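**Student:** Following this line, the structures themselves.
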Structure 1
Amino acid sequence: MVATLLLCVLAFGLYSSAHAETITYNYYETGELKNAVYSNGATVRYEYDLSGNRLIKGISAGAPGISSNPTSVDFGQVVTGTTSASRTVTITNNGTVALDIESVDITGTNAADFTKQTDTCSSQTIAAAATCVIGLVFTSQEPLAAKTADLQIASNASGAPLLAVNLSGTSYANNSAFLTITRTGTGSGTVTVDSGALAWNGLTGTAIYAPGTDVSIMAAAASDSRFISWAGDCLGNSSPCAVTMDANKSVTATFNRLTDFSGTPLIGSLPLTVRFTDLSINNPSSWLWNFGDGEGSSSENPSHTYRTAGAYTVSLTATEAGNPVTMTRSSYIVVTDCGNQSVRLNGAYYATIQNAYSVAADNDRILIMALEFSANLALQNETNVTLSGGYGCNYSSNPGFTILNGRLTVSGGTVIIENVIIK
């Protein structure tokens, strides 16, 4: 009785659709039926008891799915009384069995302003991974109006029987005036208007007005920034700024960071000395630099030498009247390996100072890169040599310092040390 009931449920689930099914049979190596796979995604698994009777061990059925591309449609700005270009919404069955789409409707307060031009989805069955399309246009008779509606697709999709695609568009009269506002600068902030609505796309906002409309534009800086000035059809640095929309107007609002800095060079070979410059606009009285390699400075405009290859994140905290503001630039300084070894003597290159010293002749000058050497150095030859540190990769100049992190012992000859710091 149990087996008969399972077969009835199976028959109903697999054959209730009016669409023909294809069945694939798979067998065990011994020849018995292992499973039956139906084209709608359902699978029936079989096993056998000790008497050889076939038993149904499981029924797994697939499910239809639904998705749209795009998930929303903005027709943009359209002249009143005209029709927009057609936009297409593609519906995909992302399930494993057939998707039955019952209806495709446009609903909402402004549904009459949006029209289906094409519809290959309504009352259709969409196979797994297959698609159908809906073509739409936007037309509005009302000037200076933002319109919205929903494209609703009713189906048998699992978990989403009613899929909604948001539709939007704005109509405007032929003589309407456009206001375009652009945010710029190193900082951040918001720009708002006292009438109309700004539609933002990144750092640019637009609004449409009836000719002659007076508009106040307000700028508000973020906590780490300051509003600097207007440009274009607004001038000065006071907020709000007033414009009369007797024509298309364009306004730029500049916001700069309270704390800011620059460095030069930003990329180079080991050892790399970078000059940092404070560009803060909050008149700081103290500075705290973090160069990203464990070193820092409290100078206003420091220089720093990077002695290991890598990408370094640099930050500056500038404090004015007890108010610290931090600016961080990620991977700001990039230091690459040098093609030359770190010590040079008479045109030849050496990996260590000790190696170069061991072959130095009297009155030789050993040139050393502005790196940090962690080793003891024993000078015991009866020669007079000069250790000249602080050189760059090409040894053309030595503006920096070499750091010797170890013990220096001189037991023979003499040594002159230039631009070398012994820790």
Structure 2
Amino acid sequence: MQADVKTMARAHRRALSARLSDGLIVVSAARPAHRNGDQEFPYRQDSSFLWLTGVEAPGYALVLDPRRGDEWLLCPRLTQKHAVWVGHIPSLAEARTAFGVAQTLYHDELPKLLARIGKGRSVYADRRSSPAVRQALRRSRIDAPALEDALDELRVVKDAHEIALLQKASDATAKGHLAAMRLARPGLFEYEVQAELEREFLRAGCFDVGYGSIVASGRNGAVLHYMSNTARLGKGELLLIDAGAEYHGYTADVTRTFPVSGRFTAKQRAVYEVVLRTQDRAIDFARAGHTSMDLQRHSEEAIAGGLVGLGLLKGSVEELVETEAVRLFYMHGIGHTLGIDVHDVQGGKQRRLPKGKSGRLRFRAKLEPGFVITIEPGIYFNTALLFDKELRVKHRRRVDFERAVSFLEVGGIRIEDNVVIRPSGPPKNLTRVPKTVAEVEAACAA
């Protein structure tokens, strides 16, 4: 494990111990997931366990005793027979050195450890604890919600080590997006562009993606979670790519939309510039003290104003936002928290604000220094909405549906960056991918 990851995990354990100082803390690694036959899905560690330990393998557990300042990493007891299949098996001493945890035991010694230190103690244990652990704790008060809430509170504010890991993931992601812009051309399939994109992630030392890559050409770009990536790129179409590399568990989440043929058409460019202006303003607005709901409203007003200018919406910006007419074209939230999970924790109950009218937002909180969030406005011309009879009746005075149908060739346009909220001033943008019209067309022509 890298020294900075080890240092980071140690600091996280101390922070959790300080937050839950009145009991024992027991956290378990994720269990492997069955895929089919005798196969398992590629293993991904539980995010909170990874945040606390840096351990990316299954079969481990962590015990913290805040009162005494003790910590134990419980390791799977594997024999040398396993080494034939999985390679070198670390000894307990090697695990102590590798992960920087003071004490190590085998996992099957966990019940004995809990019997020794847990008598009369309350326990904060995660919901994944094994039956053996639950049995060992059967006389203790086990509080899983309190542990999860404390982890959410701590994980949402990123420290310098975490931001450095996110920057690594973002830099690898930038290489992938730039390679995709250079490769894409009419006649290729979406999955061929995906292969080039993810090859660059691997070349940069990122061995996984934070989520399934979206490579959506033409009208597929108007499907928010399009995942098949099987269509052939057509002349004059746009290609929307939403993809992020994962580095030591931390993921980027970046979207770019660019012309397959190298240059935007007039309609594509007009819509693209509305989205870009909205994103620029939203990034500048994403400052400590503002709420995510403020940010959402700000972006909806900017999109509505832009669509009025394009002749697609009619009426005042305030009315178009209040009646949700703008949501026919911009139907998702402006962003979400980002970290070990692509849709990361929201900060626990203490930070969460009332839902109000912002149910589509993935987080509802006041922005704080150390928050890492995405800023991802978009405009979409989706046939399911534009031809919906009820919506046509409801918004007939506010939407020029016939003109909107003439924009179906645009598909969807989304621009997404990852930013760090600072104590004052605008946020730091971690994303280094071309996004102005001139930059994008130059990258496509390279």
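No lab work stands behind these numbers, since they all come straight from the coordinates. Quantities reported herein were computed from a predicted structural model and do not represent experimental measurements. Cβ atoms are built from the backbone, for glycine too; each structure is taken alone.
**Student:** Could you figure out which one of 1, 2 the value 1.03 for Rg/Rh (Cα atoms, Kirkwood Rh) was computed from?
**Tutor:** Values: 1: 1.25; 2: 1.03.
Here the read-out was taken from 2.
**Student:** To continue, here is another question. To test your reading of the models, identify which of 1, 2 gives 15 for relative contact order in percent (Cα under 8 Å, 6 or more apart) when calculated.
**Tutor:** Values: 1: 8; 2: 15.
Only structure 2 yields this read-out.
**Student:** Related question: Between 1, 2, which one scores greatest on mean count of other Cβ atoms within 10 Å over residues 192-199? Walk me through the numbers on the way to the answer.
**Tutor:** On the way: 1: 14.6; 2: 19.0.
Across 1, 2, mean count of other Cβ atoms within 10 Å over residues 192-199 peaks for 2.
**Student:** Computing log10 I(q)/I(0) by the Debye sum over Cα atoms at q = 0.09, 0.10, 0.11, 0.15 Å⁻¹, for residues 168-319 alone gives -0.45, -0.52, -0.59, -0.80 for which of 1, 2?
**Tutor:** Of the structures listed, the value fits 1.
**Student:** Of the structures labelled 1, 2, which one yields -1500 when helix-only ellipticity at 222 nm (-39500 (n - 2.57) for each DSSP H run of 4 or more, over all residues; to 500) is computed from its coordinates? Don't jump to the answer; show the numbers that get you there.
**Tutor:** Details: 1: -1500; 2: -11500.
Value -1500 for helix-only ellipticity at 222 nm (-39500 (n - 2.57) for each DSSP H run of 4 or more, over all residues; to 500) corresponds to 1 out of 1, 2.
**Student:** Just checking, which of 1, 2 has the largest value of distance in nm of label points 7 Å out along Cα→Cβ at positions 64 and 376? The partial results should precede the final answer.
**Tutor:** Numbers: 1: 8.4; 2: 3.0.
Once distance in nm of label points 7 Å out along Cα→Cβ at positions 64 and 376 is tallied for 1, 2, the winner is 1.
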